[in-house]
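Any read-out appearing in this document is the output of simple, stated calculations on the displayed coordinates, not a laboratory observation. These figures come from a predicted structure and were not determined experimentally. Cβ atoms are built from the backbone, for glycine too; each structure is taken alone.
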Structure 1
Amino acid sequence: MIQLRNVSKSYDGKKNAVNNLTLDINDGEIFGFLGPNGAGKTTTLKLITGLLAPDAGSCLINGFDIALNAVEAKRQFAFVPDNPEVFTRLKAIEYLRFIGDVYDVDKTTRETRVADLARKFGINGELGQQIKTFSHGMQQKLILVGALLHDPEAWILDEPMTGLDPASSFTLKTMMREHADAGKTVLFSTHVLDVAEKVCDRIGIIDDGNLIFTGTVSELRARYKDDSSLESLFLRLVNDTENAANGGLSEGQ
């Protein structure tokens, strides 16, 4: 379970990139985190994972506060950033061995998991190559294999399907569903709303640092009494929020 309590973060000391965010992401669910560019999605994920420190509030993963008990908290999750950044001078297998050592995964278990995950993402034949020879999509697959290597309880994924081919995207979505169905947690951000609509148990929509909706797509449809796609509902909600913030004025008025 991932818990955020009154979390705020500002980069300039004036405006909050994330504003007083309180949210529970439950075991056994896939939670989609949606919002326009610059809304605060990536900042929130970095706060949860300890890459940024909040100005106020707390982030807990399975009861461990990322600020107070960082090592134990970080053992609870896998994090896939929106940009694959790896040690490109290493061979892929060297990188995965390093990740296994960081998380104290024993050699036998590591070898089994590397073989299984590399096969699922179609890079088992490239593990002996230097990472600098990999395309963006291949590096994304390698990041996924490394992140999932220690079999964490919570998956935190920032735009994880960017650069993946259709087969690997399907594999990842299947694995996300299996992980949640096993009673574990999946949190992922995405701009691909049809993917969110199909795979998420619940969604959260953030705009201008504020969480403006949390619930199921059906609950969002019920709010607007509209059976439109998630894309249409998302745009309507964001526009309504922005108009309310501007005193009810629509664009051009």
Structure 2
Amino acid sequence: MKTNELKLVYFSPTGSTRKIIMETARSFDLKSVSFDLSVYKEKKPVLKFDANDFVLFGIPVYYGRVPALFMDYLENISGNGTPAALIATYGCRQYEDALLELKNETEKRGFKVIGAGAFPAEHSIVPFIGARRPGKTDLKAASEYGIELNRHLRRESDFSGFNLLVPGNTPYRKYGKNMLFPKADNSLCTECGACAKVCPAGAISLSNPKKTDHKKCIGCMKCVRMCRQKAKSVNSLKMDLAERKLTKVCQNDREPEIFLEGKS
């Protein structure tokens, strides 16, 4: 089919999803336009895509699900029989229902999903799990995924007969409760506001960056990683507990999984 542009719609607080989606996009012979939803927007943008667009959706997996914050943005995103593909990154545990949920929710909004990929990445809470991933092997898999998607676009004139099957169950698993809230060390914090500017949930106020709104915080740890003064941290006892729990269930050697479908 004749495709006008490649659209990249992604949520990537700590950068892993962005790395994968950009590597995938490089394999297309199309001009691309990015919509980075990692930067907090109080007024959610309205995005409408045409049948001749191709959209790559990218998310990190939270509790085996699509992040609730991304779902808020998705409410204002629509397609018109627009072909699309999915990317989910996860911290080497499991991605569980995330791909299925993302497929169902995008298709409800007028997209036709023809491909999906799940990629292990460095864990946002415990960085030594999946450290330095995505690595060369992961990025190669992302590039090959893009090549196959590009071939589909060139070869097929209509995707209405496509039926992509991805792992997952309904009802979806319940969201876990975030218990890891970064706090500021008042002796180190200079109130520069850098953490407030990068917080994807708008949980940190520019006027008082030493405080975090626990109701809004999604536990992505971006503020911890971005603070040059090392003033942001999580309660050490809670972090130790999280590390022990996650070390038992995560596997650093997980490999990317790609799902592509022809006509049914």
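A value of 26 was computed for relative contact order in percent (Cα under 8 Å, 6 or more apart); which of 1, 2 is the source structure? Could you put the intermediate results ahead of the total?
Working: 1: 26; 2: 22.
Only one of 1, 2 returns 26 for relative contact order in percent (Cα under 8 Å, 6 or more apart), namely 1.
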Which entry (1, 2) yields the derived value 2.2 for distance in nm of label points 7 Å out along Cα→Cβ at positions 83 and 187: 1
Value 12.8, calculated as mean count of other Cβ atoms within 10 Å over residues 155-162 from one of 1, 2, is from structure 2
Structure responsible for -8000, with helix-only ellipticity at 222 nm (-39500 (n - 2.57) for each DSSP H run of 4 or more, over all residues; to 500) calculated and labels 1, 2 on offer: 2
Compare distance in nm of label points 7 Å out along Cα→Cβ at positions 91 and 123 across structures 1, 2 and report the one with the greatest value. 1
